[in-house]
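What follows is a set of structures to go through.
Computed from the coordinates by the stated procedures, all read-outs in this text should not be read as laboratory data. All values derive from a computational prediction rather than experimental measurement. Cβ atoms are built from the backbone, for glycine too; each structure is taken alone.
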Structure P
């Protein structure tokens, strides 16, 4: 009676594609903001609350700076600040191109694109970078941020 509603795979693909298009609007707005006011956003005046309270880096530390460097074309610096940002931009781009091709051509793209698996892998990237960053900081005093 209250079971899951079964949806057709085509409907699921189109729903994810719609979410991706909405994310594109936000991404464009963020790129404009970071291109225009990015220097004030990464000036260091406002830091991570978690870092201030605990003294360790959180999984999101460096994300703003990573996006800033990516917008300004500094890909290596972006990766060093927070690899999750670059990872998700690549995954997003591949997903959107694949889904566009699948929907608007003769089904060239991959029908069952592993988006959830890639998102979970991204969370893994985020956790690993957090652990590595804190170990380098605590044991060796090294930091990129």
Structure Q
């Protein structure tokens, strides 16, 4: 089993080396050597996976949870809801930068409307689930 994991790491390292070489070739085609010489280093990032996107979703939701805690409201999202937000907030070009907007549009705004309509108040545990690509809010 350890050999299989090691083989996976070697393959991942080889893939990364090929990806970095391709990026460097593109950089050299588009920029003059004088400019490239002024750059200290070029960092090539691995693509974000489902695990990383969930972690970023949790970090962004942490800010919302803190604000809701001031109103004594707890927020819980199931894995399907977190995955839906991760997919909605991910762009191959920009990475997870659009995630903040996706959370605002799909969680914060609908939740704020429900709070204003007194559907959720102090002491409420709000559970967010994803069904057929749509987020649903329920009291827990």
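Tell me which structure, out of P, Q, gives -24000 once helix-only ellipticity at 222 nm (-39500 (n - 2.57) for each DSSP H run of 4 or more, over all residues; to 500) is calculated. Provide the component values of the computation, followed by the final result.
Details: P: -24000; Q: -17500.
The structure behind it is P.
Given 0.7 as the derived value for distance in nm of label points 7 Å out along Cα→Cβ at positions 59 and 99, which of the supplied structures P, Q does it correspond to? Mind dumping the intermediate values first?
On the way: P: 2.2; Q: 0.7.
Label of the source structure: Q.
Work out the source of 18.5, 58 here, i.e. which of P, Q gives that when Rg and Dmax of the Cα atoms in Å is computed.
Details: P: 18.5, 58; Q: 20.9, 62.
Value 18.5, 58 for Rg and Dmax of the Cα atoms in Å corresponds to P out of P, Q.
Looking just at mean count of other Cβ atoms within 10 Å over residues 51-58, which of the labels P, Q belongs to the structure with the highest value?
Details: P: 13.1; Q: 16.6.
Structure Q comes out on top.
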